[in-house]
Structure 1
């Protein structure tokens, strides 16, 4: 256990009191359905699409799980909480951090001076903003010229 972390096998993860997942539980060919690995009373926090995953919701109910669907959590009066937006924001930031780390390993610690961002969606926007905050010159390519201009301008 480094810094208080405990590394366990995948099957043991489902024995926790609270399980956080990005995608809905699914059948895994090597260990059965994820729902069956959780004990009754387990709290599952995940993205769940009730229409597409009705059979999974029914299975979770029969298994006695307490389920929080992140895509159904209201965000004050603004409507449903968009967890995918937050995940894309984190991924854009992380992409630049990983690129800088990788580049630094091969360039004797110098910071990269330019960044090329492919795609001006939320992840691309966050990557461009992160690169700019590190002082890089950023070039963005996106099929929609208006989106490309918006990201380049910000």
Structure 2
């Protein structure tokens, strides 16, 4: 099995602008997803200069953080939501079994399912079933249509 990943980089209009960090990514605070220089700019997804995996699972957790913090910013209130670097990656180890790894910044485990559904550290049939049969519905009929009810943002301390 071949797993090829294209090089990841932000689009040229970000890389070549004052919005970019030294690596060419949108220069964001890791937790608030607010631009470090231009406070009226927030970002998420593959353009983000945050130390997380660039996955759909990451965007699923970033979107509510950006929404909550953008609204607070418009109201001149402290930013309440925090993104903890969540990402997820299904690792197929054999037919019908995957490790559904869920992690945050610095590889810290961030399980979002009960352990009996997904251990996150070992290959299981339950994780394969979840990935193959349940998550596509959540993706196509929930996330992409803005009907995501499971991804609540973390509350910032302080």
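Bear in mind that the values in this text are calculations on the coordinates, not laboratory data. Note that this is a predicted model, so its numbers are computed, not measured. Cβ atoms are built from the backbone, for glycine too; each structure is taken alone.
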Comparison of 1, 2 - label where distance in nm of label points 7 Å out along Cα→Cβ at positions 57 and 73 is highest: 2
Which entry (1, 2) yields the derived value 17 for relative contact order in percent (Cα under 8 Å, 6 or more apart): 2
Entry that produces 16.8, 52 once Rg and Dmax of the Cα atoms in Å is calculated, selected from 1, 2: 2
Note: helix-only ellipticity at 222 nm (-39500 (n - 2.57) for each DSSP H run of 4 or more, over all residues; to 500) at -12000, derived from one of structures 1, 2, originates from structure 1
